[in-house]
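Down below are the structures I want you to see.
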Structure P
Amino acid sequence: MAIIDFFDRGWQLNPNGVAYAMDERKFTFQQTGTLSCQIANALLAQGLARETKTAVWSLNDPVAWTCVLGAWRAGLAWVPINPRSSLPDNAQLLDAFDCEVLFFQQAFWPAIESILPRLPQLKLLVCIDGEAGSAIHLETWIAGQSKTPPAIDYAMDDVVAVQPTGGTTGAPKGVMNTHRSMQTLVAHTMLACHYGAGDRPVFLAAAPMTHSAGLASLPCTARGGTTVILQQIDPAGLCDAIARHRVTEIFLPPTVIYALLSLPDIRTRDFSSLRYFLYGASPMSVEKLREAISVFGPVMTEFYGQTECLGTISIMRPEEHFVNGQVADDLRLSSCGRVSPLVRLAILDDNRKPCATGVSGEICVTGDLLMKGYYKAPEKTAETIIDGWLHTGDIGHLDTDGFLHITDRKKDMIITGGFNVYPSEVEQVLWAHPAVQDCAVIGVPDAKWGEAVKAVVELKPGHTVEADELIAQCKSRLGSVQAPKSIDFVARLPRSPNGKVLKKDIRAPYWAGAERVI
């Protein structure tokens, strides 16, 4: 299926139903579908070539997302722009990925106008909500355009998105995802999250639709369900929205889930409508996962993937968080589920040979979920996809029950005195302390051991703990080699706009002038 087919499936199932809702605004499938057709026909009238790069610079907004649908309908490629990213970062993406079309909200015009001299390739500027300088207003631009789908032939390996990598280990690369990889993402999600034939799910888009929430909304849309859109992530407001709209599914990164769990009244809130609480994008504390299960119910659903292998390499369904009716042990909860049905996974050693069950190696994946490659970077593509297998850079193993365990990122592994220390194992122990909100474990220069284990810790508001207490807890659970030698406390860990802790930024001051790739 082409990516736009998933919207059209929902349009056919529920034409008069609400596809998107934000505040008091509601957009039916019919309204959204016809608007996306007008946008697509207007784009094609510009003579734009297939796979032309098209960006949308906007806060979460139904019309902004409809511009993405229109671009897909016209056979163009979407470049996600996160409005919370810095202006230089967004300018870099528009330039590096050769964007020719930019849809945007009026509020962003001053910033966009300031970088236009750096972006001579931009051919078309469309403001979705008003007049803005030299740009054309969306309503004016689509006036008179047909409200029926254009006749477009889609090839499954056409690029439909050039998505920046997370950027936590360097400058973002442009991941080219296709109709094939996108349909596999949606299929995996629909297989894992079951609904009855007549059910109409309600998805809450709280995270940026420019990142995870937009793609995560597609399975709901394909079922004729409603996507409720929030512009800002406010923990209390998010809980209110779940109860008010009877939300059945939501995706949030662990950092936001931690903020929810910290609400004083979280256990009095109504989450009875939830069927699937999707989490992923970074590792989650086992202790906080247990707490989440007790607060939200048996609905937690973990997704593991990468931009290069979209979001669903493995999935841990709600029932897999339990064994014999009881919440599973820490080993199961620290896994990221079983491998999804439409991919093949192998654990390979440094010689690219398969590892035995229980033995850690690099997680490698092949199948329809894979990206086409990195945009204009064939050398990096060749380094990452070898003989058809994507080398994820994640270290992990499969257990005897087929659950995938991620030990850590290859680049994050600490070598201290000849021993390998995986930061994620230490972080799980630190997360278990009741005073710890979040943490990051890194290696820092050490004259004797080469690297020493250091923890950088963010405490919960109003809580205190001594470094010695945390170090002792790690020693008792992991031994002295893996325990941090020192702990620094910070008010807030640095995070990307998508909520990932930026270990490269944490490491940088400790390694200034030293020999280490950060």
Structure Q
Amino acid sequence: MYIKHMKIKGFKKFKDFTIDFKKHINVLIGENEAGKSTILEAIDIVLNQKVFNSTNNFEKYFNNENVNQYKQSPSIDTLPKIEIELFFSDEEDLNYEYFNGLHSSSNPVPKSGINFIYKFDENYRDLLESMYDESYYENFIPTDYYMAEWVTFAGRKYINKKSPIKNVLIDNSIRKNNLFDSYSKRIFNNNIEVADRQHLSYQFRENIQNFLNENNKQLNIKDYDFGIDENKTVLENILDLKSDGVSIQNKGKGKENLIKTEIALEVESDLILLEEPENHLSYINTRKLIQDIQNMCVEAQMIITTHNPLIVSRLDLRNTIWINKGKCHSLSSVPDETAEYFMKTDNMQLLNFILAQKVILVEGNSEYILLPQLVKNSLTYTLEEKNIEILSGGGITYKNYIELSKVVNNNLLVITDNDGDQETIDCIQELNEEFNNSGTNIYIKCSDSVNEFTFEVCLFYKNESNLKTISAIKPGTQAEYRKVPYDKNLAYMLKNKTEAALRISEEVLYKEVVVLPVYIQEGIEWLIQR
């Protein structure tokens, strides 16, 4: 079995949330606090009966909107609750009947899965109504009278020992108390057969007892005998994972995270939940981790949260699920060619592109360096004030970004060169007409003149009076570019693109007076109106 679908109601950020999972790799992305970790936590709660298996106060887990609605109209009937449903694949196995039935939101269609609910226990209604007046409900959620219940879709009580999915959760984002003990125990239980575990446990206890018998005299003091704490004779509780004889607790954080992830991939788990696997890893080790995932995750289902664009691109954009404003958006419809392009490139700005609502994609370094300052000089606002992200894509790649933009549905302005080709200008105009007719928020801008073949030419002609001495720093500059005569200052800018851009952005003589070329200003004004 694998997890095919999950519904969450009233849990943390999610008032009413649904998500579909692929059989193998699923990569969750989103801004901080979007709810990526909450999804992994919800799965862990249902499968492993975590968190709600005690009598603590769990008020912090309720959805805030539901809590506020309750406080506006406080009563037992409006009390908030939490419900999480895991829907398994339809593939049959030995436990199929135990999990399949009508006790889910899919009724009247039978499905296979588990339902978790945390709600007020109706057995206490009369007691609560007799003990407290209305003012009590206004200030408190009576979680002392709540119940947590795990039931399979067949209507049977679920206990985690009967879990149909062997799973492991690895959280590399933080180091929790007792993390290694629980982690080692989980790996041991998942990787060692039940009969072997029982045999090892028996041998361990037997050896302890033999030690006590053989040293009985030394362990006797007057009326007392020293013994071994029974809680510490459970083999799983004292196991420690080691690499080259050194405990992973004593390795560096990056190595520790890499080892934990590698071990999880090696064990025979059906489901691996990975929280930010890239944490504390160098670029090289992140690539190694990705390679391990690709090589080892052949059969197991993986659900990964990440902020690393390398993981997103290398594990295939089509496996990405974007969590945004309480909803999920699958990128599975990204064209094959686009997904394969990003898999081949270590694109470190990919996540910025996906998560941004408004993006300017420029051709090269010069535009990327200068645009923020030129916008400030030319318009009454800055890119930051308008929440516009500027990315450098390179001239040959913007078509892949356009295909991705169609899927994530952001607002994209592409600033590109016409390369002195009228056919390129005409093609861009045709594309813009298609985007406009289809309602797609994509706009490609280049100069309409073949003589203005690149950004530097457009910038110089718009600001010629302010750039008339820029070549003075290199007195020997020839008034030509690629054997074609040009103004000496323009020739300098074409031959030294990045250097010229940095000087314009930094030197007092140019910094606050150079303005945008017309075609770029038109594009930005279009983007602002989206």
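Taken together, the values in this text are just the output of simple stated rules run on the coordinates, not laboratory data. Keep in mind it's a predicted model, so treat the numbers as computed, not measured. Cβ atoms are built from the backbone, for glycine too; each structure is taken alone.
-0.39, -0.99, -1.18 is what came out when log10 I(q)/I(0) by the Debye sum over Cα atoms at q = 0.07, 0.11, 0.12 Å⁻¹ was calculated for one structure; which of P, Q is it? The value was obtained from structure P. Where does the value 6.1 come from, among P, Q, when distance in nm of label points 7 Å out along Cα→Cβ at positions 247 and 439 is the thing being computed? Label of the source structure: Q.
With distance in nm of label points 7 Å out along Cα→Cβ at positions 303 and 383 coming out at 3.7, pick the structure among P, Q it was computed from. Source structure for this number: Q.
Comparing mean count of other Cβ atoms within 10 Å over residues 431-438 across P, Q, which structure shows the greatest value? Result for mean count of other Cβ atoms within 10 Å over residues 431-438 over P, Q: largest is P.
Can you say which of P, Q returns -8500 when helix-only ellipticity at 222 nm (-39500 (n - 2.57) for each DSSP H run of 4 or more, over all residues; to 500) is computed?
On the way: P: -8500; Q: -11500.
Among P, Q, the structure yielding -8500 for helix-only ellipticity at 222 nm (-39500 (n - 2.57) for each DSSP H run of 4 or more, over all residues; to 500) is P.
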